[in-house]
Structure P
Amino acid sequence: MQTIKRIFWIYLLLLTGLWWFTDQTDWSSLSGLFSWRAVLMQYTGVLGIGVMSVAMVLAVRPVVLEPHLGGLDKMYRLHKWLGISGLVLSVSHWLMAQVPKWLVGWGLLERPARPPRPALPADSIQQFFIDQRPLAESIGEWAFYAAAALMVLALIKRFPYRYFFKIHHLLAVAYLALVWHSVVLLRFDYWSGVLGPAMAVLMTAGSVAAIMVLFRRVAVNRKVMGEVASIVRHDALNVLALDIQLKGRWAGHDAGQFAFVTLHEDEGPHPFTISSAWTGDGRIQFIIKALGDYTRTLADRLRVGDPVKVEGPYGRFNFQSEAPRQIWVGGGIGITPFISRLKALAQQGDGKAIDLFHTTAVYDPEAIGLLERDAQAANVRLHVLWDERDGRLDAERICQTVPDWRDADVWFCGPSAFGQALKRDLTALGLPGARFHQELFEMR
């Protein structure tokens, strides 16, 4: 989280710095609302299209960035922050464009006379941009309305995922319209400054990504077809263990990674953690809890032999660290990446001392028995905490159970608030924040 927070703010400051060094405005000469409005509209326009461009690039899931950003889950969190920033900046930009017009129309403000523009050759690029301004302004306004509506819908968790999946790609159309708006309306002298090349690269990269989204070319080389090989129900936990037999080439995966799984085309891909170790036989397993409208229907809809599309693998929740000891915490269905790691360690150990804490609201003897078997095979100490019997797991209990916890890395997967509380308390006790690893398994 700290990495993407730094990247987010550094990026905004970098764009601001490029704009500041490029803009040739004599700030002492600015007087009145309209002169300040002209400058600030350029600034918000630069920031707005800048954050939207990076958000669009991240939307195509570029795996090359995963090591630098901490995995696709962190990339999607950055994508969300950039999208919200783009919405705020776009609304600010639109208000600066519209409010003075309203005030003039209401007779509350007088628009100053515009100085005459210098004569330009009719065939010059700058004159072409000037001629395109009315169209670019109109296109930009309507694209803003569409983008704002789509971004707001993306932030409403109650908006069903199956509809979100179908309409969210329309943001690519709005983005391309806003690129045209920005190219035409960006101050012409900006293109010859340090800002110009940066904006050209950002908007080109964003446009390529938008076209990939529109033509369904996202991660085409990471998609594999398969079929449902077996379904095991754990009704007490509202969980399905789903085995998939892949039919195409799968590059393999590390324990802790996840994939986007399309079980029904009308619903689209959903991210699920892979709960099996890779053995090269083309078979992978997902443990899916009935948490949402769609996953609650899977027990009735899925049949052995159903076609499946799997895209991935993604994620950097890979248990790689220099510490000789690890502490794992799996809250509820958050146990799935640890199951995968247990199976991998059973095949080949890594010599680390490991304690696994699994908290559960429902005690299912059959599921716990399977977990105990996997933990024993991997030589991992398992601590099962049933909420009703054992109460809530906290940092104090972890420290009491693992006396040398200061030498450990902590790997957490589960409810976000639970993870944040554990991290806060463990860091207060002296654990370095960089040694607490938490997957942000939330893709919208």
Structure Q
Amino acid sequence: MREFLAIVLKKEGYAVSLAAHGADALSALDKEIFDLVLSDVKMPGLSGIDVLKAVKAASPSTIVLMMTAFASTDSAVEAMREGAYDYLTKPFKIDEVKLLVKNALEKKELLAENARLKQEVHERSAFDQIIGRSEKLTKVLDLIRKVADTSSNVLIFGESGTGKELVARAIHYNSRRRDRPFVTVNCSALPEPLLESELFGHMKGAFTGAVCNKEGLFEIANEGTIFLDEIGETPLGIQVKLLRVLQEKEFRRVGGTRDTKIDVRIVAATNQDLEKAIAEGRFREDLYYRLDVIPIRLPPLRERPEDIPMLVEVFLAKFNREMGKSITKVAPSAIDLLCGQEWRGNVRELENVMERVVALASGDTVGPEQFRECLQRPSDETVSMSLPADGLDLEGVIGRIEKDLLLKALQRTNGLKKGAASLLGLNFRSFRYRLQKHGIK
């Protein structure tokens, strides 16, 4: 029966692996992630229910179909309770098996597609989210349109807050890969072991805490685009593995024994001088040239002040809608004030300022006075502290200060996290990371 089903399913176009009994199946699961497992209930050694439990523990997304010639209500209920997709009673027709396998895999793919579309539906019009008509920005948009539908890797250079991820999304959603996944990863947000697992996935037991098999982001992005933000912060050990992906189009999961082939376009971004990082030995030159096939350089906001009025209009409408406000106008003198700012945080900083102004405004017009209050930067004065004779735990002190300020910001905004992040001059992702670090709910 096992060999016969393998022949039938291979003819349907599926890649099929065989296991003679439960122990063989578990051994295969330690080496590979399967989309579907078809198992008999009665087997020597481990039973089918044991295999089902092990599959779901190692790879929760894997579909399991059970077969038996000894059907009973109790066994069917137990199998379904443990996570089986369906239950086949022998003898069965081959067409029934083919249809059940086809429907199960289509449902799995559909659920994954629906989840992805829900997450990305509001990001489809990526060009519309890049706001501005200045000459410098127009040149960037023209370049994006030219390179979007190629398969070349792209390296985006720009200061923090200039919109590097928006450019990456615009490239993806205007390419032939637009209907496949767009996956983002911040290379500076995780330590090397976790970043390796996040990018390439891992097998159960590969390290402490690896309680099940996990697909990496490269696998999830297959046939689509992966955006590697802050690529300049990537540890050298990970850089070697990224180079292999770029050269060989394959990788190996942490703890795995097999190479996985992928077709992924890589778009990377950095706010660093990578040539300087190469000279200092912090970034691999061969990786740089593999990534830097098409360089895109984003101008900082201070170099395109003519875009500020349009950005103000967009942000005003956004925060009016979110906060239920009806501010209709920003005074021309306020616009002039904004156009003269340095904007070290670029568009993200302007967005934060607009959020604070809208939140605090009471009339239908905002003038330069409201903006001046929100534009005041923290004093450069140092905090005076005495240093104990036997020293101190600097990380601990900084951590306690940080936690205290997080709690005070949340208290002032009545628990509104976006407002608290704005008060502290943080983007929401950075604010959320700090809350998690300190265990603040």
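From which structure (P, Q) was distance in nm of label points 7 Å out along Cα→Cβ at positions 165 and 405 calculated, if the value obtained is 2.2? Computing distance in nm of label points 7 Å out along Cα→Cβ at positions 165 and 405 on every structure in P, Q gives 2.2 only for Q.
For mean projected area of the Cα convex hull in nm², which of the structures P, Q scores highest?
Structure Q gives the largest value of mean projected area of the Cα convex hull in nm² among P, Q.
Taking semi-axes √(5λ) of the Cα gyration tensor in Å, for residues 13-60 alone from the coordinates of each of P, Q, which one would give 16, 12, 10? Attributed to the structure labelled Q. Of structures P, Q, which gives 66 when percent of Cα pairs over 16 Å apart, for residues 109-172 alone is computed from the coordinates? Computing percent of Cα pairs over 16 Å apart, for residues 109-172 alone on every structure in P, Q gives 66 only for P. Given 22.8 as the derived value for mean count of other Cβ atoms within 10 Å over residues 269-276, which of the supplied structures P, Q does it correspond to? Comparing all candidates, it corresponds to P.
When distance in nm of label points 7 Å out along Cα→Cβ at positions 101 and 333 is calculated for each of P, Q, the greatest value falls to Q. Taking mean count of other Cβ atoms within 10 Å over residues 157-164 as the criterion, the largest value within structures P, Q is that of Q.
No value in this document is a laboratory result; all are computed from the given coordinates. Keep in mind that this is a model prediction, so the values were computed, not measured. Cβ atoms are built from the backbone, for glycine too; each structure is taken alone.
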